[in-house]
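*Asks:* Listed below are the structures to be examined.
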Structure I
Amino acid sequence: MPAVQNIIFDLGGVLLNIDFKRTFDAFEIIGFRGAAERFMQPDIQQLLGDVETGDLCPAEMRAKFRELTGFKCTQEQFDKAWNALLLDYWPERIELVQQLSKRYRTFLLSNTCKIHCESYNNKLDREFGIPSLDHLMEKAYYSHEMGLRKPNLRIYERVLKKSRLDPYETVFVDDSEPNVIAAENLGMRGVLVTPGADLAALLRQHDIQ
């Protein structure tokens, strides 16, 4: 088996702690009743998917959300509630990526949207003095900029091609099993991160240290 040369990290649940309940609660606070149940409905799930693939920009997302739900709030209220799920980075994992980046080519591949992207990059700057995830790793790939979401195989293929990565020399790290399986189907070595896991220990299983 070829030696590992490259590591692709997910963001939420891997480097950044997230909690969707925080967003549901935040919407409840500003008057959107039954937020948790409503967000799980197919039309809202489709909306969220369209935002993550960049088919809807933030302004279009807010307008479509109002249209689907009838709920009205200010842009500031919406964005604050939408970003509430983004908690803190795990310092030890950010430090781990910094150390690994000295020995491996490191990348990010995240299902995300522009509103979240601005928020968590600002958070990274405030908490660690790192201007953005593109400064933490060689390249950050965001779904809303690529027009695709994991676990669609095409988004992995595009990352491999753009960064000229050999999948057999690449480890893919994610907290979603379908996303990990998709990467493995292309020849990458998958690492599934579960809550409370020791990320460094998981990577050592692939001789990454």
Structure II
Amino acid sequence: MSDSDFQSVVAKADLCRLLSACYYEPGPEFVEERLFDALRMAAESLDPALAAQAMQLKRSFESERIDSLLVDYAKLFLGPGHTLAPPYESAWRDKNSDDPMDSVQALIELYDDGGFVVDPDFRDLPDHLAVELEFLYTLFFQEAAARQNGDAKMQAHAQALQWSLQTRHTDAWLGAFVDALRQNAQCSFYRDLAAMTAAFMRKAGEDLRARQSSVVLP
């Protein structure tokens, strides 16, 4: 295991965790807790283009009034009535399904396989993008720990679950969600967040496909 490989996995874990936070209700704590600085630092370890997007995300957040961000957040993600960009896998995947919870159940089973438990304080659905990103963070964290400990079996398991999450879940709906977010957001922050989320997940997918020959699907 090279240091660069290990640092790349750690950076991807951090980016998942920090991007997930961006999909929660916006508030001054985003700046107070230096969310965007942490996002930029993690991105610098992975891809200069992602680091530039993190800097732009910070600028766009700081250029908006919090009340404007809250209004956009509500219209995009909460409603009432027609939600412009619902951040739920089932909202995009199961429109033609007899059982609209098919993908949710499959996702919960994947969470169980990865030992992932949704925070009991999270008062939303388990297929929210923030939760899927937190699960991916957990898998990258597990992979990094396995690499550090020389645990090839655990490393392969974490990579296999990453593959399942991305190919069977996020790849199937993220593109449509991101397009809706770009088209309907009034604040530049959410358009920039859509762009960075898409770019990061594309990078993570490319890295995973590059080593898929060594991944054994669960």
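*Asks:* Given 4.5 as the derived value for distance in nm of label points 7 Å out along Cα→Cβ at positions 24 and 168, which of the supplied structures I, II does it correspond to?
*Replies:* Structure I accounts for this read-out.
*Asks:* From which structure (I, II) was mean count of other Cβ atoms within 10 Å over residues 120-127 calculated, if the value obtained is 12.9?
*Replies:* II
*Asks:* I have 11.3 for mean projected area of the Cα convex hull in nm², calculated from one of the structures I, II. Which structure is it?
*Replies:* I
*Asks:* Say we calculate Cα Rg over 2.2 N^0.38 Å, for residues 72-159 alone for every structure; which of I, II gives the highest result?
*Replies:* Sorting by Cα Rg over 2.2 N^0.38 Å, for residues 72-159 alone in descending order puts II first.
*Asks:* Next up: Once distance in nm of label points 7 Å out along Cα→Cβ at positions 40 and 128 is calculated for all of I, II, which comes out largest?
*Replies:* I
*Asks:* Shifting gears a bit: One of I, II was used to compute distance in nm of label points 7 Å out along Cα→Cβ at positions 48 and 112, and the result was 1.7. Which label is that?
*Replies:* Traced to structure I.
*Asks:* Computing distance in nm of label points 7 Å out along Cα→Cβ at positions 64 and 104 gives 3.5 for which of I, II?
*Replies:* The value was obtained from structure I.
*Asks:* I would also like to ask the following. Given a computed value of -21500 for helix-only ellipticity at 222 nm (-39500 (n - 2.57) for each DSSP H run of 4 or more, over all residues; to 500), which structure among I, II does it belong to?
*Replies:* Structure of origin is II.
The numbers here are math on the coordinates, done by the rules we state, and not lab data. All figures in this text were calculated on a predicted structure; none of them were measured in a lab. Cβ atoms are built from the backbone, for glycine too; each structure is taken alone.
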